[in-house]
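Listed below are the structures to be examined.
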Structure I
């Protein structure tokens with residue numbers, strides 16, 4: 001079936017608790033009867049998303065994102081509404097047989113030709129490695145413990161010591177200037193050549209799994225060349241916006257509630273080859289704001305595992321800073337002997353790596369360990385300097401228990417009393433969650449307010465629905481008018497009204513759901529008489545009449561034909577008489 005029946009969706013919703021589902025994606029904190037979280041749908045730094053167990057809805061008081069349990073899963077995982085319903089249903093043991101239309105990969109048609117040419121290049125390189133000319137490359141990969149399955153999975157190929165790719169793409173109608181722009185070809189003295197020559201080729205992917213570049217590695221023992229040659233950035237390849245292996249790792253990460261971040265694509269391939277598939281790489285670049293927001297949506301538990309050397313330590317500190325800015329508190333793995341994850345698994349085995357994975361450092365302990373490396377604890381000045389740096393980290397801790405345990409550890413290390421350390425900290429964690437409790441609203445005239453207030457009562461009062469049906473011709477706000485029509489349809493089918501059930505009825509109409517829940521959040525009395533509803537309807541009618549008069553005045557002003565202008569003036573007099581009644 002292409003559409004899941006409303007009654008089945010409603011049954012699934014009543015068997016799940018939205019708090020339980022969202023807690024699988026985000027850390028929640030309870031305050032009163034509701035729960036709060038850092039909103040994943042905007043650049044949030046305070047917990048501005050409220051989850052109501054009573055209403056079974058979520059609402060962000062800053063960006064306005066809101067909905068029911070299915071809307072959250074749909075928007076968080078970027079899947080269809082039907083897929084979200086199926087996923088939630090599975091969590092309560094309900095299997096849904098549906099045929100959801102395959103989601104079209106969103107690509108910019110302007111760049112479609114570039115995706116196609118990289119796909120051709122990727123297939124060309126794969127054909128090379130499968131030919132007799134690829135035997136040495138395959139042997140090299142085999143010695144690196146990369147088998148045929150991994151070669152196929154990651155579409156590893158081989159560039160030859162010729163310019164045949166340039167010729168192939170040129171023969172297929174691609175402009176040489178475009179091939180140069182995307183970094184597959186170069187030109188010297190009017191001579192066009194392949195940029196990648198005699199290298200094992202690793203495709204680089206965008207978030208949907210399309211090839212957007214390559215990294216080529218030497219394998220024949222050449223010492224006078226760079227170990228890796230990477231595609232230059234182009235119109236479709238921006239290193240700061242992509243994570244290597246994202247398209248493979250996203251579902252595994254969400255199932256395991258954990259994502260591992262490494263530096264290089266070879267680290268990803270190595271971990272993937274030993275069964276650790278919830279892993280992505282930054283490909284050697286610093287974590288950007290775009291990276292951080294992608295990671296935030298992959299899993300609530302983030303583990304950083306950069307190279308074990310000094311450069312890896314520095315990269316880890318930089319990554320921590322970027323991730324903490326978007327509300328992520330990652331754990332850290334530091335590998336001994338200055339090894340990267342690829343070499344570590346080869347030399348010490350997967351079990352040794354898994355031991356690290358099971359025992360990661362907290363970000364605060366990682367920073368403190370770095371700060372105390374060269375401290376002489378017999379030198380009081382050095383101890384004082386160490387505590388000064390530790391206090392800066394303590395002031396970032398929001399969890400009271402983590403704070404107290406860290407203070408006790410510092411006191412034990414330094415011999416300084418717990419109370420003294422506490423006195424040095426100016427911003428101690430509070431027990432309450434800092435909640436932003438109002439959405440940003442703009443001033444509205446009485447006519448728009450009357451329409452909103454009418455919708456508010458239609459969402460909770462059948463009499464208001466019937467009064468609208470019998471007395472209101474239309475609402476001027478198009479979105480509110482659509483909501484009113486949807487309410488009428490819901491009532492005709494179900495003979496009752498309920499905000500949560502109504503949002504489920506709206507399925508994936510996100511804009512309408514956001515508006516419905518915004519209006520539902522208005523601070524109005526729950527019970528009013530029909531006389532009050534009729535007053536709103538009267539105000540709405542006045543607004544419609546006023547709008548019609550204003551439009552007519554504009555027409556009269558612009559009309560040059562005398563006869564038509566007279567007719568318009570007569571119509572205006574008639575409306576003004578109606579306005580005065």
Structure II
């Protein structure tokens with residue numbers, strides 16, 4: 001029943017959003033840090049004001065001190081100049097410290113929210129998205145998103161204050177030169193506007209390419225054994241090269257435009273500078289202006305063009321932030337499980353474990369029904385075995401019980417209580433799932449078993465391990481229960497992993513059990529240990545077993561034979577053999593093969 005990701009679309013493109021929406025929503029994260037944000041901007045403005053003294057003092061030093069031979073004034077004026085620079089850099093240092101503190105707090109809050117939302121999304125959300133893509137969003141996109149706002153706001157304010165402040169000084173000093181200085185502004189502003197309006201397309205392509213590459217990388221790191229086993233290294237090289245090339249092209253697309261845009265803007269600014277020197281030079285020659293005043297004016301002019309140049313950099317930030325914002329909000333806006341606002345109760349205690357399915361239907365996509373009108377009843381403590389060919393809907397039936405998916409029609413009752421009206425916490429805390437592929441987290445064996453019940457005592461942990469037949473092999477490991485299992489448990493054998501996951505379920509001790517019976521090809525001794533562990537686990541619990549071998553099924557209270565999403569036969573082993581239907585044929589041909597294989601043989605025979 002595993003759904004494969006749509007291979008074409010590893011990134012599952014996020015919905016396009018207006019820049020203002022992204023800005024407004026990130027601003028919410030800045031609210032708790034009002035003081036930090038004000039301090040950052042204040043330090044930046046003070047640093048800027050201190051630098052305003054530099055051109056003024058330079059002009060004074062040249063015209064009134066050096067030009068008039070006033071040696072006595074030289075030292076105090078130079079000390080004043082050094083003092084202005086010192087203030088500028090002190091405020092700048094304070095700004096950087098405060099700003100980093102502010103940024104990291106916002107990133108932390110946002111990352112926690114994104115991760116918390118991911119944990120609460122329905123299983124179906126992950127069926128359609130690659131893990132590597134979601135990783136990129138939590139790690140990189142959150143960073144870009146926050147940088148925009150914090151750095152963007154600060155740079156924007158400083159650029160604005162800078163341009164207005166310096167502009168006022170320029171007009172006050174010489175209106176004539178100020179008009180000359182303004183001549184490149186329309187070109188600078190027009191260029192920045194054009195760059196903004198065309199940038200988000202380039203950035204989005206780059207983010208998507210980066211995500212696609214990460215998704216493939218993550219997949220391949222997890223599947224490295226398969227790659228080696230099939231000798232597909234060269235094939236994977238090619239696939240990775242394609243993704244990396246898309247990222248290269250996306251980044252080059254951005255850089256190529258920048259390579260033209262940035263120098264052109266630089267040249268336009270320099271032309272303005274040259275024009276002012278040209279006109280101002282004539283004024284000095286005709287004694288309409290002092291040389292020092294002209295030098296001071298040119299220094300201010302540099303300070304005037306810089307913030308205008310920064311506006312497009314700001315833009316670049318805003319655009320990359322917008323692209324990242326779309327991808328982060330795609331997660332934050334995804335609908336959590338069960339958010340229809342219905343009031344939900346906990347399951348009534350104690351849960352006896354009676355499970356009833358009433359006319360359940362389910363489809364993953366409108367045109368692909370998976371289950372049709374399935375009804376069944378499991379009395380407390382009964383074992384229900386589900387058999388059928390691959391794709392008959394066995395896994396879907398059991399996945400509906402803990403509400404990994406919601407049925408399209410019908411209802412499921414536990415002890416007479418409708419599951420759709422219960423809270424997910426109380427529902428899932430009463431169901432244990434032991435899957436065919438035992439998943440272990442990359443940590444110690446102790447942590448993996450305690451995942452069943454985090455507050456269990458050491459004695460309970462050991463009792464569960466003994467019942468699951470894994471205490472023996474764990475005690476022989478060099479670090480015992482504190483041995484690390486490696487990513488996805490690679491350091492343990494299949495049989496060992498299976499028993500650790502049974503110990504975890506035993507510790508959880510829930511009244512209902514879902515078991516995707518392990519068909520791992522383990523040796524007979526291990527199989528006996530696993531079988532015995534499962535018997536301990538199933539004792540006294542209502543269990544649903546997706547059975548792959550007849551040996552398991554003989555003991556079942558009911559056997560449900562599924563075909564194409566419907567239950568075609570039901571009864572105990574003996575009853576079904578007597579009915580001489582599909583199951584009886586299976587029982588006849590099944591010796592060592594799994595039931596699925598027997599179905600395929602039957603299918604070929606009929």
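None of the figures in this text is laboratory data; all of them are computed from the coordinates on show. Quick caveat: nothing in here was measured; it's all calculated off a predicted structure. Cβ atoms are built from the backbone, for glycine too; each structure is taken alone.
Here are some notes:
- Highest-scoring label, criterion being distance in nm of label points 7 Å out along Cα→Cβ at positions 414 and 526, among I, II: I
- When FRET efficiency 1/(1 + (r/R0)^6) of positions 150 and 278 (r between Cβ atoms, R0 = 30 Å, to 0.05) is computed for each of I, II, the largest belongs to: I
- Given 28, 14, 5 for semi-axes √(5λ) of the Cα gyration tensor in Å, for residues 350-397 alone, calculated: source structure among I, II: I
- Largest in relative contact order in percent (Cα under 8 Å, 6 or more apart) among the labelled structures I, II is structure II.
- Per mean count of other Cβ atoms within 10 Å over residues 342-349, the highest-valued of structures I, II: I
- Here percent of Cα pairs over 48 Å apart is compared for structures I, II. The highest value is that of II.
- Structure from which 15.1 was derived, mean count of other Cβ atoms within 10 Å over residues 494-501, options I, II: I
- Which entry (I, II) yields the derived value 14.4 for mean count of other Cβ atoms within 10 Å over residues 118-125: II
- Origin of the value -15500, where helix-only ellipticity at 222 nm (-39500 (n - 2.57) for each DSSP H run of 4 or more, over all residues; to 500) was derived from one of I, II: I
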